[in-house]
1. If mean count of other Cβ atoms within 10 Å over residues 202-209 computes to 21.9, which of 1, 2, 3 did it come from?
2. Among 1, 2, 3, considering only mean count of other Cβ atoms within 10 Å over residues 82-89, which has the greatest calculated value?
3. Can you spot which of 1, 2, 3 the value 53, 47, 44 was calculated from, given it is Cα extents along the principal axes in Å, for residues 106-289 alone?
4. 1, 2, 3: which one has helix-only ellipticity at 222 nm (-39500 (n - 2.57) for each DSSP H run of 4 or more, over all residues; to 500), as calculated, at -7000?
Structure 1
Amino acid sequence: MRSINLVNKKAKSWFSYELIKAKNNKLLLFMFSLGLFYYIIFHYIPMIGISIAFRNYKAGQSFFGGNWVGFKHFIDFFNDPYFFQLLRNTMLINVYALVFGFPMPIIFALLLNEIGKKLFKKFVQTISYLPHFISTVIISGMVINFLSSQTGIVNKILVILFDIDPIPFMTRSQYFRGIYTITNIWKSIGWNSIIYIAAIAGVDVSLYDAAKVDGVGRFGKMWHITLPSIKPTIIVLLILAIGHMMSVGAESIILIYNPTIYETADVISTYIYRRGLGVDGSPNYSFATAVGLFNSVVNFSLLYITNWICRKYSDSSLW
């Protein structure tokens, strides 16, 4: 009985302490509540619609309307003749992004940190951020115009330098993954580098001074001081990147692809768009929801496995 009373007293004292902390940090709680409400309203409440994946849902019905069909839509997707092509394209585009796109903001942040002149450094940062704020529609239009076989600047340069025939980049499937990857790197390298620049700013300056005394050069400082110092940030962002391996933005692909390059350009998200909204026939909301749920389950599995590996072999992880 005494032990129970002791536990109750500890619980009350802990609760009182947390309540006092909350009263003293009202502004922080308010800021936290905004993010919390956002996720509740736009991420958790819509999860009720998952039931559509297991029903024959028709527009106008409630989320629990329609006949229960179980895993029928999942089986239809797995038996679809395009299933393995969609899976391959989605995974390969994300592998390209992981291998080529993920290290670029890190390298850019490291190089930017070595610029001594503040004015020039700010200029480079500003220029690198700008593409992130350009509309996806405009960027897609720029890509199509630049790579046009008739008037594209890329083909004009190739013809002048190498005296070759214009290359129809946008109608040859073998070029799509490279075009998409390079476009994404150009658009996001500056914005994605912000978090690494912030992490580098927190590195102890005395470490650089000690390395300078020992005769270590710039690249030595980057390799032995800067990179190990921002390693936890890199690992966390790597986990999150792998957790999105099955997600590719449909809007950017839809704006630049066409049926002639479906072989390499068609991914799961664009397939969901066409089947869900009925672009290739009658709309099938239940099928699209089932495919989206499959995507989410695979992403969560990859996130969990990657986090477990990082927690086991390093000191950094999400949980």
Structure 2
Amino acid sequence: MNVERMHVSLRQVAKTFSDGTRALKTTDLEIAEGETLVLLGPSGCGKTTLLRIIAGLETPDAGGRVYFGAEDVTPLPIERRNVGMVFQSYALFPNMSVAENVGYGLRIRGELTQQKVDELLSLVQLEGLGSRRVDQLSGGQRQRVALARALAVRPRVLLLDEPLTALDAKLREQLRTDIDRLLRSLAITAVYVTHDQAEAMALGDRIAVMQSGEIVQIGTPKEIYYQPSTAFVADFIGTMNRLRLNGSEALFRPEDTRLVAPAAAQFSGTIASAFFLGDHTRLMVDCGGPQLVTVETTERRDFTIGERIHLAVDPAAILSHEP
């Protein structure tokens, strides 16, 4: 399946609702052709508002402009922007079969053929299910139908709004893998909204972390994880320990903390909790500070509550002061 790769630009885009709520502060954003950009943040941070502005479902405040390539699409409604949308709620037509749902946009355009529908069903691994009613499908299958329907019209931009939230954990992980494979194979420009940092890390070429209506950091998953620019980003992406070392507050990740001999320790503490998680054990350690220190270890031994352990962190992994 061939798709049109589209560069997206947002310039001075903001959104204030009629009740005075400032949902999105003035934002400039560039999304490269074929890039998957993830908008990540807690509920109410403005990520869905930003997505809806790109889609044409919301109009930005005066002065804000949205461009698809060189075209100013700001005045265009969603049906004239040629975007594909996938929602958490699936938004399928319950009175239609799988094939009818997938081919709906093609039929409206006068482009419907059985070959195109079969190609789309194969793309999302639903071969042979075209005649089935959507209420006979699992949640994961329904979301695949929604994805195929969004791709059917060869959209310039694919927009996904928390598409996996309604699914159970195992199915969510499987579909996340499938969506990643699909986006990579199509190289379509995509914007993906989520509050799940694992989803963001797995799917995003870049992640835009949002807080209180603004993008507070944007970068690759590794940049966001290892070089958080603010305390909010550090805490929101993964787990971050805070401990006073050598007179200053140090921030470091649980996986960068090693169990060592007493002579090699930078700090010590007693085990408050131990959780065996299969491939590693997570320890919560009381080191005398206001918060327990989280340690992840692959050592295959039993840990005892109250046991004294000695710890060190790779100096290169320490943020010596709060970002």
Structure 3
Amino acid sequence: MHAIHPELSALYANIARVIVGKEESVLLAIVTLLCRGHLLLEDVPGVGKTMLGRALARSLDLEFRRLQCTPDLLPADVTGVSVFDQRSSTFEFVPGPVFTNLLLADEINRTTPRTQSALLECMAEGQVTVDGMTRPMAPVFMVVGTQNPVEFHGTYPLPEAQLDRFFMRIAMGYPGEDEEVEIMGMQAHHHPIDDLRPVLSLDRLLALQEGVTQVTMDDTVRRYVAAIVRATREHPDVELGSSPRGSLALMKAAQAVALIAGQGFATPAMVKEVAGPVLGHRIVVSHRAQLLGRRGEAVVQEVLQQVPAPVLDAVTVA
């Protein structure tokens, strides 16, 4: 996947000034944003998960808030609370951190299921209901959740319904030796995030998000998407395969890849590029497979090898 679209290429280059050597992670984050989705970053501490969210927000001049998830965090700490105003003798709503453009839910699996579920309506419906009153979210609203896959003490694993609301799950991974030396050099005197400036306006972002829906996807490619998702439900190591929401997400992600690549149509190759991050967390592997260390992403890769990709002719892509 390469950023050829001029505006999106500038966005990628700006974020890459801070996030070194993680081209795929940065591009997948941009894909998620273009599809109006939410991103789950699952990796060990210190590899740049929080910084990716901050760099994305700064590059787009978005309002950014960070929510440090802890066991004592309450739903009202997320969505907001009504406070009694003695002067007017009325209750006044004090918005919570979800009323922003980009919310970083750091260590999301450290907060209780009750508080995790407070994010569910925000992520799924784009609205918040407090004290019987529903309030809409901002036109651009993205949750970037982070979690440590190694440490399990004091954590509350995200339920399947919550995981399914994340558009993608990706891992940053450790940098290479040369990249780590470059990172140390960049941060020897100050952090490059301080010099980051917006390269894309909110209006242009909204236009690009709408542009994703205008990318053509032939019925042949849609059937390929459906075949991949159906194969996840029939895999012997899978207890619960991806839902139709996974099919829709995979379709949209491939359309966003096409937009980034400067093409007006999505191809089977584009579907394969994003299938792992889109479907991996939507699959519940069997208990036996879990004991063997199997993850949803590995199942998706096997499925991609088993399901034949269609070949588009010149008439189809014209």
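1. Label of the originating structure: 2.
2. Numbers: 1: 15.9; 2: 19.6; 3: 8.6.
Looking at the calculated values, the largest one is 2.
3. Details: 1: 68, 50, 26; 2: 73, 35, 26; 3: 53, 47, 44.
It traces back to 3.
4. Traced to structure 2.
Every number here is computed from the coordinates shown, using simple stated rules; none is lab data. None of the values given here were measured: they were computed from a predicted structure. Cβ atoms are built from the backbone, for glycine too; each structure is taken alone.
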